[in-house]
Structure 1
Amino acid sequence: MAADAAVDSLAERARQRGRLDIEANLSVTVEGRTFAVDGRGERIVVQAPSVAACLVVLRQGGGLLPKLASVLDSAGVTLEVRTGDAVLAVVGAEATAGRLTAALVSEAVEVRAGGVLAGLLRLR
């Protein structure tokens with residue numbers, strides 16, 4: 001799987017260099033849904049078209065989430081997932097997981113229920 005190889009590559013670079021500095025501005029399309037990715041310094045922002053689109057990605061590659069969260073956390077990088085202005089989740093260094101997320105996924109994954117609700121109510 002390409003995503004697994006990408007996470008492994010990121011983990012190797014983090015091991016070699018310690019903290020990572022990200023520069024990215026790209027679009028990624030998953031099953032017809034386009035996600036905008038912007039990375040600056042130690043923060044990556046993924047702008048999702050909808051909460052449903054995030055669920056599609058989780059179904060396909062959700063098993064990688066704990067590993068990705070661990071790599072980002074150890075590299076001092078934070079990934080923020082948004083739809084519109086609503087922050088759905090924070091993964092990595094600045095994540096503060098609730099008890100359920102920590103137990104089920106990782107302590108480096110924070111799901112923001114208010115953001116998910118706002119994202120679900122967002123009209124397009």
Structure 2
Amino acid sequence: MKQKLSRREREILDILLAEGEASAEEVRVQLSDPPAYSTARALLSRLEAKGLVKHREKGLKYVYSAVISAAKERRSAVDRLVKVFYDGSLGKAVTGLVDSRKLSEEELDAVEEAIAKARKSRKKTS
């Protein structure tokens with residue numbers, strides 16, 4: 001979903017994706033510099049209005065969960081990272097990430113396998 005989110009909204013969405021579901025108070029205490037409870041509820045309501053979060057009743061409180069999948073949000077986050085920090089170049093992003101970290105042999109193998117798969121796929125469509 002290509003919606004503009006504030007830093008707080010993104011943070012809440014990240015919490016819900018990691019936790020699966022959480023009450024407003026459970027979300028609030030995990031936020032950096034936790035806001036007032038009413039502010040956390042308002043942010044959750046705003047995300048719900050945007051169609052990114054849903055709630056259900058659990059006893060006397062609402063429990064919130066993300067509507068989007070973690071995989072879809074991960075793709076969106078990678079797209080933003082590539083656009084903002086690597087001038088939209090996926091190649092620069094991959095190279096930068098590989099250069100900036102010590103990768104295990106398993107991780108290097110996975111990167112090589114992904115590159116080989118991408119090359120094979122590109123040859124089929126050419």
Structure 3
Amino acid sequence: MAEDKKVSPKFRIRRDDFVVVTTGKDKPRKDGRRSEGRVLAVDRGKGRVLVEGVNYRKHHTRVRQTQHGNEGGIEDREGWIDISNVAIVDPQTKKPARVGIKVKDDGSRVRYTVGKNASGAELD
């Protein structure tokens with residue numbers, strides 16, 4: 001009997017990429033404003049990303065005696081977003097684009113933007 005191994009999918013969005021939210025609560029509004037920010041973390045197991053300044057959640061912290069002087073209370077923190085709800089922003093056109101991977105002559109792999117809004121600029 002062959003055991004089913006859980007293989008985590010490969011994501012083309014990485015930490016420190018600049019992304020825009022395409023769907024969900026923080027999607028672009030009718031007045032043209034859009035939620036965008038830098039990726040702080042990627043959870044490959046759950047397929048989620050943490051984006052700076054997007055999807056704020058209330059977090060209740062206890063008062064604890066520490067060196068840092070945690071006062072406790074309610075604070076706003078960024079929440080996780082599904083990776084399918086964000087798209088990388090093309091550095092030249094400033095519009096959402098997909099990501100492709102091409103192999104250079106020396107064998108190194110480079111990410112670049114793909115699609116109708118893309119300029120083909122390299123991301124790495």
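A short reminder: the numbers here are calculations on the coordinates, not readings from a lab. Since this is a predicted model, take the numbers as computed values, not measurements.
Tell me which structure, out of 1, 2, 3, gives -20500 once helix-only ellipticity at 222 nm (-39500 (n - 2.57) for each DSSP H run of 4 or more, over all residues; to 500) is calculated. Considering all the candidates, the number was obtained from 2.
Quick check: 13.8 is what I get for mean projected area of the Cα convex hull in nm², calculated from one of 1, 2, 3. Which structure matches? The read-out comes from structure 3.
With P(r) over Cα pairs in 10 Å bins from 0, in percent, for residues 10-49 alone coming out at 28, 50, 20, 2, pick the structure among 1, 2, 3 it was computed from. Answer by label: 3.
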